[in-house]
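Each reported figure results from applying straightforward, stated rules to the coordinates on display, with no laboratory input. What you see is a predicted model, and the numbers here were worked out from it, not measured in a lab. Cβ atoms are built from the backbone, for glycine too; each structure is taken alone.
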Structure I
């Protein structure tokens with residue numbers, strides 16, 4: 001499948017010229033190993049891929065005992081893999097490098113040697129865990145790999161024409177027209193349900209089978225739970241609790257994560273590491289409350305008040321009914337037939353969070369509660385920096401009646417706000433000074 005990260009890898013190869021290694025961070029099963037292998041095959045005369053998840057003792061011994069002499073080390077590596085290496089035209093891939101920190105430490109000296117290019121893949125949470133006794137190489141450049149975005153999903157479906165038109169209509173604030181909008185929304189609903197994990201997309205594309213995609217996603221979720229038991233040692237039960245409660249938290253009208261639902265005596269400080277673990281493993285996308293919205297959203301963010309979205313919406317769909325059979329999962333019907341109620345609205349808010357995060361935004365929202373004066377209560381789903389202004393974003397159903405919170409926010413922060421957006425299932429429109437966009441146009445923000 002065609003992935004956008006490939007272009008970023010090409011840019012690294014051209015600009016770096018061997019002066020840095022590239023480290024691809026990403027969740028398990030997001031496609032890191034696949035893209036590294038494809039890049040090696042297509043862009044270099046020869047390559048070696050060392051999978052530290054399944055590496056022979058001879059190779060680990062080579063790294064541990066014979067890496068001080070790089071000439072001898074590289075010659076033995078070339079011999080072991082029966083691969084001739086060409087100066088400035090060979091790539092050595094350290095796949096799942098977090099499994100063997102010694103290899104990562106060696107990057108500093110391999111890059112300085114300058115003969116070959118080096119690419120690493122790993123999961124950030126385990127990369128951090130396994131760096132206690134090594135020197136982190138400053139010669140690494142990092143890029144994040146996310147699940148397939150909507151455009152990549154359409155590419156997989158054989159459609160490369162739709163997104164350029166979507167972007168043009170966004171720029172011109174022009175409706176796409178009823179027939180085309182309906183077609184794109186149908187494709188978007190498939191994307192929401194299948195998600196962007198490559199295994200799920202491939203399973204779905206074979207016969208357009210949601211059940212096959214659901215089974216692929218169940219395997220990924222089971223893998224994530226196994227990872228929690230392995231890599232969150234000491235507080236894995238709290239990580240399980242936070243993870244399993246995500247659908248229930250997002251199904252509430254106000255989607256802020258309330259720890260009392262796990263344990264009435266729970267306090268954020270005792271669960272903070274669990275949220276950090278899931279976020280850094282790129283299993284979830286944390287969205288923080290910005291108490292005083294301005295251009296530096298991070299400066300006023302309150303981490304103890306947050307929403308916890310799944311990094312892949314397709315996985316959220318499956319996680320919500322993980323203890324039932326696929327046939328009992330009502331979300332598939334609700335999304336496909338546009339029958340989403342307030343609880344199922346979590347799916348559309350989650351996909352917007354996913355699209356914003358993939359587009360490079362850190363996630364923030366605005367919440368102000370006033371139980372005595374209800375008119376002062378404001379809830380804004382997302383905030384993004386837009387030049388020197390802040391753009392508030394609300395996610396609505398097709399039949400929404402009003403946008404009271406958005407109106408109050410615009411009055412309160414009029415000097416700071418740029419274009420306000422409502423994302424909903426209908427076509428492009430401008431009403432009441434607010435730009436209404438179809439949900440799939442979140443990719444354009």
Structure II
């Protein structure tokens with residue numbers, strides 16, 4: 001009923017959106033005699049505000065076509081290299097580049113589309129061959145594809161690493177730090193030769209008992225049954241996923257806004273003033289941010305409820321009781337995969353200490369293969385986008401990957417040399 005009511009509400013708001021669009025068109029029309037008068041500016045600004053506050057926002061494209069590096073323009077190739085029911089594995093690489101380190105960027109499946117990591121991909125592709133998990137909106141996945149569980153997420157990560165390995169580095173941003181830790185732990189325990197060379201974990205809920213945020217506190221104050229009763233709904237008939245139980249994107253969006261309502265209200269008011277002043281540059285910056293921020297997707301209910309229960313309420317991973325398809329997850333099995341954690345000092349979603357906890361779990365990773373970065377003044381989104389990401393965090397990650405890539409190359413060269421020596425000795 002919740003989803004159906006939302007769709008009815010959207011339908012009832014259609015005339016208002018139509019009127020707002022007509023108002024914008026008239027205010028900006030060359031045939032409008034009051035176009036350059038204050039009344040015209042006010043009509044255009046208020047009409048656009050009304051439209052933007054009531055419309056649906058579709059998934060934005062990555063839009064990475066060219067990249068300028070050291071004064072040279074490089075074409076960027078974007079391809080889908082593997083399709084799964086709930087995810088596409090996308091590849092980004094400079095056209096003509098060869099033998100660059102491979103990076104699997106595991107994007108969050110927590111409300112926003114993977115394009116939220118556009119800035120992350122843009123930086124990484126300067127020096128790497130980048131693959132990103134582009135998660136599908138659950139309302140577009142037919143029921144015939146079955147449900148999507150937290151264990152399925154882990155298996156997807158393992159499958160992608162096996163496809164890209166053995167010389168691959170994995171980066172997880174926010175929510176996927178837990179399933180990535182599970183995936184690498186299982187691969188290490190099973191001595192999978194395709195396990196990654198390094199893993200970088202950024203602002204994730206490895207142990208939410210440490211410095212719990214308001215998000216963590218909210219999760220522990222309510223039972224799993226409460227979440228199932230109050231936030232789970234079925235996809236209406238107009239979508240391919242008709243009948244699927246989901247945590248709707250529009251509810252998640254309300255939650256995002258509710259976390260910082262004052263900041264969002266201020267941002268929209270300043271946008272309105274920019275429109276009145278004709279400050280198109282600042283207005284376009286606002287549009288670009290909220291076009292992405294307001295584009296949300298539905299999560300399969302099974303995955304969402306299991307994540308709430310096992311990660312945020314029962315703390316299975318840090319307590320050592322996490323299982324995936326009946327197999328116990330033991331991070332101590334990780335011995336030769338380098339570990340880097342990144343946290344923002346001002347992160348109010350995954351507070352400092354929650355990601356750093358990965359070091360305690362991965363007790364057998366040698367000290368020389370560990371690194372931790374705490375970024376002063378950095379909030380959650382600043383970990384993977386913006387100036388702090390580009391100027392502080394990415395250079396450190398690039399160096400970390402390069403150091404562990406060099407170890408791999410050195411070992412390979414040593415192995416080739418040893419093999420050649422054996423062959424020479426055999427000939428004698």
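Compute distance in nm of label points 7 Å out along Cα→Cβ at positions 82 and 402 for each of I, II and report the one that scores greatest.
Values: I: 7.4; II: 2.9.
Structure I gives the largest value of distance in nm of label points 7 Å out along Cα→Cβ at positions 82 and 402 among I, II.
Tell me which of I, II gives 13 when you compute relative contact order in percent (Cα under 8 Å, 6 or more apart). Mind dumping the intermediate values first?
Numbers: I: 13; II: 18.
It traces back to I.
Name the one structure among I, II that distance in nm of label points 7 Å out along Cα→Cβ at positions 194 and 354 of 3.1 was derived from. Could you put the intermediate results ahead of the total?
Numbers: I: 1.2; II: 3.1.
The correct label is II.
So distance in nm of label points 7 Å out along Cα→Cβ at positions 162 and 274, computed for just one structure, reads 4.7; which one of I, II is that? All intermediate terms of the calculation are to be shown ahead of the outcome.
Numbers: I: 3.8; II: 4.7.
Value 4.7 for distance in nm of label points 7 Å out along Cα→Cβ at positions 162 and 274 corresponds to II out of I, II.
Here distance in nm of label points 7 Å out along Cα→Cβ at positions 298 and 394 was calculated and came to 3.0; which of the structures I, II was it taken from? Let's see the in-between values first.
Details: I: 3.0; II: 3.5.
The structure behind it is I.
Output the label of whichever structure in I, II has the greatest value of distance in nm of label points 7 Å out along Cα→Cβ at positions 10 and 42. Write out the running numbers ahead of the final one.
On the way: I: 0.8; II: 3.3.
When distance in nm of label points 7 Å out along Cα→Cβ at positions 10 and 42 is calculated for I, II, structure II comes out on top.
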